[in-house]
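Below are structures written as structure tokens.
Taken together, the values in this text are just the output of simple stated rules run on the coordinates, not laboratory data. Since the model is a prediction, treat every value here as computed from it, not as a measurement. Cβ atoms are built from the backbone, for glycine too; each structure is taken alone.
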Structure I
Amino acid sequence: MITITAFAWVPGFAQGHVKDLRVRWALEEAGLPYQTRLLRQGDQDTPEYRALQPFGQVPVLQQDGLTLFESGAIVLHIGERSEALLPRDPAARARAIQYVFAALNSIEPHTAALAAVEVFHADQPWAPLRRPSLEAFARGRLTGLAKALGRKPFLDGDQFTVGDLIMATVLRDLGDRPVLAEHSNLVDYVARCAGRPAFIRALNAQLADFRRAA
């Protein structure tokens, strides 16, 4: 049985956004059963857990002696076992992987920095000065992504892939912020991905774990 680690509790604004959601979603798309190991406060800092995840983050996947951390790496590992996530065609497969890296390297650093200054540092005197440049960087990247997506249902056309899974979770974390809302095709894209039955099952499972641990 696949086991993934997740936090037993996070503040309300983070519920439904912790990165084990990506792994749960991938497992649901692939039709692979899993169980969760919930970490309570401080568990992520124990020597035992740091031996699995040196940064004390979630998720970690464990199965048959294999231990993996970093959500992107885990999702790609799951994708190797499912054509629902990684196409068999070599070129399509490469493009799907390309968008995983694009989401994590070209988009998320800028969108996450913008969200952080608004959520975690809003009361700092430097925040109003820093926010415009962060917003400009994020806007530039999202404009490029919106052009690349165009009118296609998914990033590589008609087929949902692991690239869409990671990209949609990155964009979804922006909520209704203007940098996303001004691109109607990206808003529709996020809604299309988040409307997939596998995503809904994964989200409900994460929220259920929070409720049980409350």
Structure II
Amino acid sequence: MKKTPSEQSSVPKTTRARNRRGEGGRLRDDIVAAAVELLDESGDERAITLRSVARKVGIAAPSIYPHFPDQPAIMLAVVQGEFADLESSLRAAVDAVGDDPRERLYAACDAYLDFARLHPERYRTMFGGLWLPTLGESSLTHADLAALGSGSIELLAGLFDECVAAGRATSTDVYGDTVALWLGLHGLAHQRAVSQAFPWPDGIADRVITSLAHLTD
């Protein structure tokens, strides 16, 4: 009997070798990697479905459920991985400069903007893409979403605090001003992506950072 299109789409294109005992975690990693590939290929998180991921990995869709209860859970893992990469990029940039607090904060901010420029589709997905479900309609919790990006914010806050302690910034509310700085960086990154023809002034990033971080010379 000929299969319907929906039945055909549920059949993996290739058969994945069964994991050996104790290697179940590898399948979870493969599922996330497949979702990232689909995002890069399509530029649209709507292309990431349980069936499309299963086909990419070479498994039947039900094999995903022991690792992820639904599609938003897969997307959460993808986004968590991207935030981890962002934080690693910021730390690497900070480690590459000297001990001057102002230079360290600048290095992190520049690395943030570079990450957004080099990975536009992933960056868009990280910050409220179409994948975000309504709370209560998936397995995701408020805590899951609230934790996204917390490592990068904490890193920026620590660098900001170093500037204040060294007399290189005049902030009296480090956390609040860190959030304001992040909003400035995020807004600039977003507008650069969607307004590529806009005549951006020279040094606009420096103005955003210096102003929002209350930096002194």
Of the structures I, II, the one that 21.9 was derived from, the read-out being mean count of other Cβ atoms within 10 Å over residues 106-113: II
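When helix-only ellipticity at 222 nm (-39500 (n - 2.57) for each DSSP H run of 4 or more, over all residues; to 500) is computed for each of I, II, which one produces -16500? List each step's numbers first, then the result.
On the way: I: -16500; II: -19500.
This value belongs to structure I.
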Identity of the structure behind 3.4 (criterion: distance in nm of label points 7 Å out along Cα→Cβ at positions 50 and 82, calculated), options I, II: I
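Among I, II, considering only relative contact order in percent (Cα under 8 Å, 6 or more apart), which has the greatest calculated value? Working shown, then result.
Values: I: 27; II: 19.
Greatest value across I, II: structure I.
Once FRET efficiency 1/(1 + (r/R0)^6) of positions 130 and 194 (r between Cβ atoms, R0 = 35 Å, to 0.05) is calculated for every structure in I, II, which label goes with the largest value? Numbers along the way, then the final one.
On the way: I: 0.75; II: 1.00.
Sorting by FRET efficiency 1/(1 + (r/R0)^6) of positions 130 and 194 (r between Cβ atoms, R0 = 35 Å, to 0.05) in descending order puts II first.
Identify which of structures I, II gives the largest calculated value of distance in nm of label points 7 Å out along Cα→Cβ at positions 98 and 186.
With respect to distance in nm of label points 7 Å out along Cα→Cβ at positions 98 and 186, the highest-scoring structure among I, II is II.
If P(r) over Cα pairs in 5 Å bins from 0, in percent is calculated from each of I, II, which structure is the one that comes out at 1, 7, 15, 18, 19, 17, 12, 8, 3, 1, 0? Could the numbers behind the result be given before it?
Details: I: 1, 7, 15, 18, 19, 17, 12, 8, 3, 1, 0; II: 1, 6, 13, 15, 15, 13, 11, 8, 7, 5, 3, 1, 1, 0, 0, 0.
Going through each structure in turn, the value belongs to I.
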Top of I, II by FRET efficiency 1/(1 + (r/R0)^6) of positions 90 and 122 (r between Cβ atoms, R0 = 30 Å, to 0.05), largest first: II
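As an exercise: Kirkwood radius over Cα pairs in Å, for residues 74-201 alone, calculated from one structure in I, II, equals 15.3. Which structure is it? If you can, show how the numbers build up before the last one.
Details: I: 15.3; II: 15.7.
The read-out was computed on structure I.
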